[in-house]
1. Supply the structure label, taken from I, II, corresponding to distance in nm of label points 7 Å out along Cα→Cβ at positions 63 and 111 with the calculated value 2.7.
2. When P(r) over Cα pairs in 5 Å bins from 0, in percent is calculated, the result is 2, 10, 17, 19, 18, 14, 10, 6, 3, 1, 0, 0; to which of the structures I, II does this value belong?
3. Name the one structure among I, II that distance in nm of label points 7 Å out along Cα→Cβ at positions 79 and 95 of 1.5 was derived from.
4. Looking at distance in nm of label points 7 Å out along Cα→Cβ at positions 7 and 23, point out which structure of I, II has the largest value.
5. helix-only ellipticity at 222 nm (-39500 (n - 2.57) for each DSSP H run of 4 or more, over all residues; to 500) was computed and gave -1000; which structure, I, II, did it come from?
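Where a number appears in this text, it was derived from the coordinates with a stated rule and is not lab data. Keep in mind it's a predicted model, so treat the numbers as computed, not measured. Cβ atoms are built from the backbone, for glycine too; each structure is taken alone.
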Structure I
Amino acid sequence: MEKEYEDIPGTLVFDADRSREGYHLNQFCISLRLRVNRDKFHQDEEAYLNAYPMSPEQREAVLKREWNRLLELGGNIYYTSKLAANDGINFQNLAGIMTGMGREDYRKMMLDGGRPIEGNRYKSEWGKE
């Protein structure tokens with residue numbers, strides 16, 4: 001069932017359904033807050049992931065660092081950012097990667113007040129005059 005808020009462009013709402021879908025993915029990501037787990041993950045990523053019963057799509061997204069796909073598959077941005085931090089990517093750089101804008105353009109956009117509201121309110125408005 002499609003939810004009303006799925007009409008917001010560029011937005012994946014982390015709701016109860018997405019939370020359930022991403023539970024093991026998010027447990028993996030939050031585990032990286034501890035150095036011992038980061039070290040184990042660096043030694044053998046695939047072996048470390050075996051401790052978390054994620055879907056094959058989630059595993060693939062982790063291994064390929066498909067940041068937006070992780071969110072689509074139930075990842076919480078605050079947890080998945082632990083994986084990015086593990087790779088030396090800070091939150092601002094991650095946002096630049098995820099938007100396709102790059103760090104500096106993303107930073108400038110945010111300092112200038114964010115994305116304009118025109119064309120960004122609802123997908124259902126696209127193409128309508």
Structure II
Amino acid sequence: MHSTWKLVEWNNGEQVPEGVYCYIVFDRKEQTFVMYQKFDSMYGRRLTGSYGIKQDPYQGFIISGSYDNGVGDRSNSYLVSDLMPTGTMTWTVINNENDVCRYERCSEVPAEVVKESKDITGTEE
């Protein structure tokens with residue numbers, strides 16, 4: 001089962017600037033993801049990897065993962081909170097409660113984002 005999420009706020013509530021994006025498609029059965037992002041480069045990028053979610057009895061659910069492109073683990077693990085039936089969730093970097101992002105569920109990654117995103121993992125869709 002897949003779920004698609006779009007980054008809508010970062011830096012503790014700032015709206016994502018126009019022309020900047022991050023979409024994540026999770027495959028919950030396989031525990032893999034495809035990420036389309038454009039915020040640290042002038043071009044869109046497509047990254048793939050795997051993820052895991054663990055439940056910490058004190059903090060809640062924590063998501064972490066690794067990329068398929070050989071770079072290794074994602075730089076951060078995140079506490080996932082405010083996962084609402086309405087389709088929103090909040091990610092807070094573990095050990096940095098000032099680094100907060102909010103995602104909203106969406107039906108799919110827009111075709112223009114998929115088209116402009118360069119695959120940097122060596123995998124094909």
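1. On the way: I: 4.0; II: 2.7.
It traces back to II.
2. Numbers: I: 2, 10, 17, 19, 18, 14, 10, 6, 3, 1, 0, 0; II: 2, 10, 19, 26, 23, 14, 5, 1, 0.
Going through each structure in turn, the value belongs to I.
3. Computed on structure II.
4. Details: I: 3.2; II: 1.5.
That would be structure I.
5. Details: I: -15000; II: -1000.
Here the read-out was taken from II.
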